[in-house]
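All of the numbers you see were taken from the coordinates with simple rules; none came from a lab. Owing to the predicted nature of the structure, the values given are computational and were not obtained by experimental measurement. Cβ atoms are built from the backbone, for glycine too; each structure is taken alone.
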Structure I
């Protein structure tokens with residue numbers, strides 16, 4: 001599991017332990033389905049979103065599967081508990097004009113060259129934030145225009161990289177070498193610097209996910225978009241624009257690295273939503289009659 005998943009599971013188990021302590025439940029095998037249902041309801045009542053409750057229950061199911069294997073529980077009490085119903089929420093995207101404005105960043109110094117390469121790669125290949133953060137130099141093939149990505153569940157996929165992103169990466173890799181030399185010149189231990197990571201900061205160390213989020217938000221404001229932009233919005237926009245142009249759902253699924261095509265189908269709803277707006281605005285029989 002990824003470090004993020006491990007941390008989430010730890011929080012889930014810690015939350016259940018606090019719930020049990022408050023009710024003098026001393027052993028894991030004393031927790032039954034009714035208590036897990038109460039725990040889920042209490043979590044939701046305290047303001048935890050339905051999706052977060054669903055994820056928490058998933059973590060507890062996995063934990064009790066572990067306890068079953070270890071002989072510390074006879075049943076999995078979380079197996080039959082359903083999470084609150086999720087509201088269907090469509091992902092937020094940027095249209096092609098907005099994306100073009102955002103990517104029209106002038107790369108005239110080290111950090112802006114780097115940020116342009118980051119955003120171009122996000123949009124070009126639909127990478128997740130964690131996938132981009134963990135990229136190594138050996139994962140990028142500039143000649144073949146591909147990138148090897150380690151996705152969820154430690155599954156590797158190879159995705160194409162567009163020419164704009166390739167050009168931006170070439171510019172950044174030149175700046176990266178100079179930035180790394182400068183960082184090594186002022187560092188006591190050069191061995192602690194870049195571990196082959198593609199995107200690094202002034203210190204010569206790998207750029208964190210939070211730093212990338214902040215830089216993306218900064219450029220969105222500078223470019224006058226007027227909306228909150230986060231890294232995952234590039235991925236949503238990549239899938240939506242690709243699906244609108246190609247109509248190839250299976251192809252988009254493979255590029256996105258989705259194990260289940262149901263995860264990709266949400267972009268068909270976005271596409272239909274756009275078409276429905278065009279239809280309502282254009283078709284004579286679709287226009288709503290204005291009140292007299």
Structure II
């Protein structure tokens with residue numbers, strides 16, 4: 001089996017709609033190093049290929065044969081669509097191009113069935129630039145299986161954060177947060193979505209990305225009784241004092257939920273002019289004494 005045939009088979013077996021230049025060159029590099037794919041020998045001669053050799057000798061023939069195609073929503077040569085593979089939705093493509101990104105906020109709410117609003121844009125969370133580069137460095141070391149220096153010596157592309165604003169005609173809203181995400185991998189797809197508990201916490205952190213605070217309140221009223229354990233546990237472990245105050249107020253006053261952990265949150269509630277139920281709206285005089293919170297959602 002030659003290299004073109006091996007890569008064709010490899011690409012067809014990927015559970016993803018696209019592949020980046022890094023992912024493609026990594027596969028070529030590992031095939032050269034191991035000289036086999038799924039225990040079947042690959043006929044390879046010579047040293048590891050340089051980048052130009054990969055483009056001219058492998059990428060171009062695969063494009064000509066209709067196996068891959070340049071994806072129009074990304075910079076030239078960065079992302080290729082795998083013709084015939086499933087899940088061409090914007091979320092799957094985005095989570096493939098950015099290996100540390102995940103669907104969040106209103107888009108995650110829609111995925112979990114928590115909202116009847118259909119987002120016109122896709123909300124995606126990804127680590128801050130510094131953390132992203134650190135994670136990328138760690139991933140490259142793992143991907144190259146101890147041969148990272150050899151990979152880089154071939155002038156092959158590094159794993160980088162590719163900039164894009166739209167995928168499949170869907171506008172992408174990127175949210176970068178210091179908070180590490182809690183997400184689940186969707187079985188059989190290259191898609192990651194925030195967990196139920198983290199989705200509710202994100203509603204309190206960034207309600208304007210979740211349909212606004214009034215919509216968030218409606219979602220809490222409708223679904224918090226069903227998911228109260230997941231919500232309380234995630235907020236207890238990962239929420240700060242103001243997020244716990246917002247959650248406690250909504251859970252007690254609007255959802256009629258009582259819990260020992262919620263009582264603990266109330267004990268550490270702090271007064272302060274900036275403590276508001278809706279972080280995006282002005283301070284209001286209406287006030288919750290128990291939660292030391294301006295009720296400014298109306």
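Could you tell me which structure in I, II was used to calculate helix-only ellipticity at 222 nm (-39500 (n - 2.57) for each DSSP H run of 4 or more, over all residues; to 500) as -18000? Walk me through the intermediate numbers first.
Numbers: I: -18000; II: -12000.
Clearly, the read-out refers to I.
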Could you figure out which one of I, II the value -1.19 for log10 I(q)/I(0) by the Debye sum over Cα atoms at q = 0.21 Å⁻¹, for residues 151-254 alone was computed from? II
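With percent of Cα pairs over 33 Å apart coming out at 37, pick the structure among I, II it was computed from.
Values: I: 41; II: 37.
Derived from the structure labelled II.
Out of I, II, which structure matches 3.5 when distance in nm of label points 7 Å out along Cα→Cβ at positions 71 and 207 is calculated? Walk me through the numbers on the way to the answer.
Details: I: 5.2; II: 3.5.
Going through each structure in turn, the value belongs to II.
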